[in-house]
Structure P
Amino acid sequence: MKRQRRGKEELTPEQRRKFLRIVGVLFCVAFCWVLFAPGAGVVSLAYKKMELHRTEDEFARLRADNEALRTEIAKLREDLKFLEKVARENGFLAKGELVFDFAKQKKED
């Protein structure tokens, strides 16, 4: 009595082509998903990495600006000559000074 083997039977050439096409399509779909998956794909991760670098650069710039402003505040509190210079640049006058405006005024008809 011979037992029949089940399971590993040779595929016909047509079945083999169909199988390879299905595997190829599934591979392409999986590859595209890895590249373009929303929030987790390679493209999305690259965009997030660029955004992180921009944010870090902006943070460093803001930190430097903040330190410069702290230095300026300290100078304004301690250095009266610097305070006077800044006040004059912003249009303030010293006690007893007068402003003469020599700008031409437009004539009204």
Structure Q
Amino acid sequence: MSSLIPTESLKFTEARPQLSSLLDRVFQRKTRIRLYKGSTPVAAIVSIEDLERLDMLDRERDASFARMSALIGDAFKDVSEDELEMRVDEAIAQVRAEMDAERLAGLPR
């Protein structure tokens, strides 16, 4: 079986009467369901395996951000908040100037 599971999009009002059969198809990993209220996607029905994988990815991302935050914090532990804000403002201004120069030169970004 392919690892790519197709996703169906349904309005909630269309999905409600089919809920039992939709759950069976999701459980069998035949589909994922994206639910809409009007034209707005609001929820999804996915298998437990998909949800567990999503939870694992969220935990890994949170751990990665925590490590990155600690590294950044350590790198600037001796820098005052005012100086840090000034450095950030300078970096932003530099990037904006470079982007403006590229745009004026017609270079792709």
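Assuming 82, 22, 6 is semi-axes √(5λ) of the Cα gyration tensor in Å as calculated from a single structure, say which of P, Q it is. Computed on structure P.
Work out the source of -23000 here, i.e. which of P, Q gives that when helix-only ellipticity at 222 nm (-39500 (n - 2.57) for each DSSP H run of 4 or more, over all residues; to 500) is computed. Could you put the intermediate results ahead of the total?
Numbers: P: -23000; Q: -20000.
Clearly, the read-out refers to P.
Source structure of the calculated read-out (FRET efficiency 1/(1 + (r/R0)^6) of positions 29 and 53 (r between Cβ atoms, R0 = 35 Å, to 0.05), 1.00) within P, Q: Q.
When distance in nm of label points 7 Å out along Cα→Cβ at positions 13 and 37 is calculated for each of structures P, Q, structure P gives the greatest result.
Computed from the coordinates by the stated procedures, all read-outs in this text should not be read as laboratory data. Source: prediction; values computed, not measured. Cβ atoms are built from the backbone, for glycine too; each structure is taken alone.
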